[in-house]
Structure formats: structure tokens, C-alpha cells
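Okay, got some structures for you below.
Nothing in this text is a laboratory measurement; each read-out follows from the coordinates by a stated rule. None of these values were measured; they are calculated from a predicted model. Cβ atoms are built from the backbone, for glycine too; each structure is taken alone.
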Structure 1
Amino acid sequence: MTVTKIVHADELRRFASDALQAVGCSPEEAGAVSDALVDADLRGLHSHGALRLPVYLAGVRGGGIVPDAPMRWLDEDGATARLSAASGFGQIAMQLATDRAIELVGIHGAASVGVVHSTHFGIGARWAERLTAAGAIGIIVSNTGPCVAPFGSREALLGTNPIAIAIPTSGSPIVLDMATSEAAYGRIVGAKLAGETIPDTWAVDADGQPTTDPVAALGGALLPFGAHKGSGIATVLEALIGAMTGANFSHEVTDIWTDPSSQMGTGHLVLALRPLIPAEQAMSRADGLVHTIGTSSPAANHDRVLLPGQREHERAAGSADRGIEMPGGLEEQLLQVAEETGVAQLQVH
């Protein structure tokens, strides 16, 4: 019988922060990145949580991620702005970008903020929700290292290219946060660490054949969700990021998963929109939609109807009380982190 290990959020946050400081991050930066990782784990999105810590540490050591990078604003024109992340942590860049978007949407009613020269930024929902907290609709788009084959191809040319959209309500926002690949890259890495197989719809091997082996998948290419439809969305998002902000296209990136010395140069786009009707009226209508969908009759084999993001919000609330269930293989990875950095081992139970 598999025994699931539990770690409390504060302990995981302490461990990640200590490890990041051990490789040269300031306490402030280490704390902000750790908060983002733990947020993902609390929501059950382990592909973007502490699973990423070893590759972040390798990136800092190798030069792919610059600790406390000298980020700077490249230009600003009306409701638009662009930030150079200077190969620093994507989480820090997104704090700056979403803060600026909140300022600009308050002035103009809409804002578009691009980030270039960046790295992985964690879960998009975290950043989209920052905008809803300010009363705006949040849309977050990013590209990644090349790992997804366009429909009909076996070459890894696209990123997982996530999109997150958050709509404010009087309670938790409606949040769609999804990769445009059938599965997140981190989920396949997680399957590899846990010694598990993957569905044969997630990826192809180097010969373009469907595979259930995560190792073969990582040596081949992930598949877009929904065949040509997901591929089309991923391609459009790639153009939005690479062509419209000046960031690297995914196929121009060498991911730090592959080479820790690679300064990836990925891009992100933050769009903030003010409702076109009075905010209270807009929120009331969103609340009505939540009620209508949430109280609709479940189909066969479903006990209830969930809104986008609802399951993650419920998991986060539960995990904050009982602790985070660690995915298979992660404890061993973090034990190795403790040995390599000299920080106190993670306390699990």
C-alpha cells in the first residue's frame, strides 16, 4: 500500500525559501518565488509547485536564471508597457507586470503589459486572480520552451503555451487556467519521477508514435489538446507572445530543463480589462452565472457541476488545513536538494 506523505504549507515554504537563498537569492525574492510554488501545491497543481524547485536551483547555479535580476521597463505608451525580466524569475516579473497592469487599467479601462527575457512564471491563475482582486478581468498568456508538436508534426516547436482567464465574482473568481498541450510538461516529469506511465494521448516519442513512457515522451513531443483546435490556439498564443511582445518564440528557446545555463528569453502577456457595465452589476451577473451552472443537474457519473477553478480553490482551502499531499518521487527530490544546499531537511509526516 502506498503511503502518502503530508507536508504543511509553512514548512514547504520555509524549505523552498532556504534552498533558494542558499544559491544566492535574496530573502525577499526567495520568499516570493516560494509563495508561488506553494500556492500551486496547495491547489493540487503539483506540476508547477515544489517539483520545479530542483530545476530552478539548477538554473540559478548554471546561469539560466539570474537571482535578483535587474529588471527594467523598456517602454510605455498609454495603456501598454513592456518589461525586461533580465533572465530573472518569472514570478518576480509577473508581480511587477500585474502591478503595472492594475495601475494602467485604473487609468485607461484596459491595459496590455508584455514581459520579455523571462523564465517560467508558475501557474497563470495566480496572476490572473491578482487582477480580479483589483476589480479587473485578467487574461494571462505565456510561452515556454519547445515541447509540443503542432498538429500533424512530430517536431517539438510550440510551448505548452498556457492561458489563464479570471472573472471577478463576489466569491472566488471564475478561473480558467490551462495549458494548450494535452498535459502540462511538469505532469510528465512528475510521472517519470514517480515511475508511472502516462496516457497514450499525451505525447509521441521521437519517431512520432504515441507513447505511455514518460521518458520517451520527454525525448519526443507533447501533443496539443483537441488535435487541430488546441494546436491552432497554441500557435495563435505563440504569435501573441513572440511576434507582439518581441520575446523569443518557443522554438528559439532552450529550456532550463534541458540546459540549466540557458537564458530562455520566454515571454508573457498580461491583459487587464475593466467591465463595460458598472462593476457591481457585472459582478452580480457573474454570480448569477455561477449559480445557474453550479446548481444545474449533473450528468451520469457526475455528483455535481463544477465551475472553472472551483476544484483548485476547494483543494487549496483543504490543503491549508490538513497539509499538502506530496506527489510520488517528490520527497526524494527534495531530500537531494537538502543535501546539495545544506539546508535543514523538509519535515514531512
Structure 2
Amino acid sequence: MAFCLSHESAAAFWCWASRVEATAKLAYEQERADLAEQGVFDMDPIEFPPEAACMLLAGPHAKQSSTLQPATRIKETRNFAESHELSLPLHIVVSDQAYRQKKGATVSHVVALDEDAAPIFPLADGNSVVSPALALVQMARELDLVDWLILAYEFCGTYTLDPAQPEGFAEREPLTSVEEIKQTIDALAGAKGIKTARAGLAYLANGSASPKETGLALELALPRRLHGFAIGTPQMNASIMLQAEARALYPRDTCRCDLFFPEKNVAVEYDSDAEHATEEKKDSDALRRIALSTEGLEVVPVRFEQVKTYAGMRATAKDIAKKCGVYLRADSDEKAAKALTARLMGFHAHPWD
């Protein structure tokens, strides 16, 4: 059996591999904390399983495969899908119409990959998977712009959705980047879904650390025709160098901003959850904001409870827009605007879940 996962199956695979990576990292951190309580502080570096996303991305890959000829058997395909938490039928890519699978547990897509297209990553069992960037571009054919951007922010960010975790997500390294997605789009000009993916690049940023950050960034960035506030696409978790005066208040060389509009020197910072944050964490947040203000930044503190409703989101956006010098007009369709806020600030799930 040999096939190359693509489209929805490839995107779902990379999310599965992300959870493998995140689980290994969480287990390592727990072990380190347990040993620290016993006075042991020396640990070997973390060893990720070979199927972890970070290991696959760091491994070998091929720029081109001119003979993607799948040989699949239903039982083996079902076993593969079950062990990787994938739904059937599996979407696979083939290089020629003659190699398409007519029956079975797979759906074949004919894609001619050239030397400039996104790479293909081999798996330990002889199968392979298209790159996260290519999987995203392929998914643009299936999703509307907002859902595509939610998924793209996750792939370009440092988190993966995981319902098993208390907050609904876990930390991992980015799967791809805005730059890689653009290169893939340019290499596959004319392919289905390219128009949606190319349009999304204007509102996409690297480095989101949570679904909450993604939702807020998109609400502020999306154009008025989609009922966003059209303030601009922020940088996510930008690192700001601190000068001596700021370091005296906040003893760090750099300070990270959740959302940052560099042309306007405006930073948007999520406050720690008041119910769960320690006094020490709240004090640290306050000092960080003061340090950023010392560097000449306008800092807008935001509580999630404040922006999860449209009324609160609009009030917050109005404050941010004023500091950015952007006029914020009323939305002509308030019902649609409320629906967008509920969509972005509510529970995020993958399209295939």
C-alpha cells in the first residue's frame, strides 16, 4: 500500500501529528516538574515521536513526484485511517488521470506538482502526505474565506486544537507560514481554490498563540463586506525590544504583544483570566503594559468576556480604531456582524470534525 494524503485528509493528518507533538511536549513538561519537586533539574532534551509534526517537517521530503501511483487495499486503508484518527474516504493525490482510484476507501485528486510546488513528506509506513501549506491551499476549495482563515491561522500559529485539553488547544511549533502558503499559491496558479487562498493572505498573520487571539485578529482585520472592522491585519505575538527605562519596570530584554499594529504603535493585550490568574500573573501583566507604554505604544487591554459579544467587540474595536486613526462606521447588517463575532469568538472546531 502506498498513497499520498491530500486535501482534507492531509489537513486532518497534520492536526493529528500536531496533537502527537503537543502530547509528547506536555508529558515532558510534567516529568520535568515532577523531578524538580524531587530536586532533580537535569533532563535530557525532549525526544519527539517520529510521527510528531515537528519531526515530520524536519525530516526528508521531495519537491516533485511525477509518478504518484497509489496501490491501496481497503482493509489497510481503514487501519491507517483509524490509527491516525482520519475519516474515510481518504483523499489522496495522483499525478495522472490514469492512476485515479475508481472504488475503495479513497478519493483521488489529479494534481501536477512541479519543482516549485510544496514538498511531499514521506511517512514511516511507506505512505506520504502533502505539505501543510499545500493542504491549506487545497482546503480553500472546500471552505469559505472565514473558515479557511481560521484554519490557516492555526497552521501558521503555535497552537493546535485539542478537545482533550482544558483550554481546548495545546502548544506546538508552527506547521507552515504565510510566506510558504504564498509560494505554494504562486506555484499552483490556476488550481481550484487559489482565488480564496490568495484573498485570505491579506488577513493572515504568523504566530497566533490561541483561538482567542485568532478570533480577535480576524474580527479586527476582515473587511466590511465580511462584517469585520477593517482596522488592519496585526502582527501576532510581536517581540518589542525594551530600552533601559522600560526594563527597570519590567526586567526583560523584550516584551511580547498579543496583537500589534506597528504602523500605529498600538498593541492589544489579552488580560489574564481574572478567575484563574494569580495575583503575581496579574501584576506581571500590568507591569508589561506599563513597559510597553514607556516605549511609546498605545496599549489596549482586553478581556475575553468583553469581546465574546458583538456589543463588547464593537466597543473594543472602536477604541482600537480611534488609537489607530481609523474611522469605524456602523455595520449595515448588524445581524450578520453579530453572527461573525459568534463564529470567531465561539468554539473553534476543524471542518472535518
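Distance in nm of label points 7 Å out along Cα→Cβ at positions 58 and 242 computed as 3.0: which structure among 1, 2? Label of the originating structure: 2. Given that distance in nm of label points 7 Å out along Cα→Cβ at positions 106 and 250, derived from a single structure, equals 5.1, which label among 1, 2 identifies that structure? The read-out comes from structure 2.
Suppose Rg and Dmax of the Cα atoms in Å works out to 19.8, 59; of 1, 2, which structure was it derived from? Answer by label: 1. Structures 1, 2 were shown, and relative contact order in percent (Cα under 8 Å, 6 or more apart) at 23 was computed from 1.
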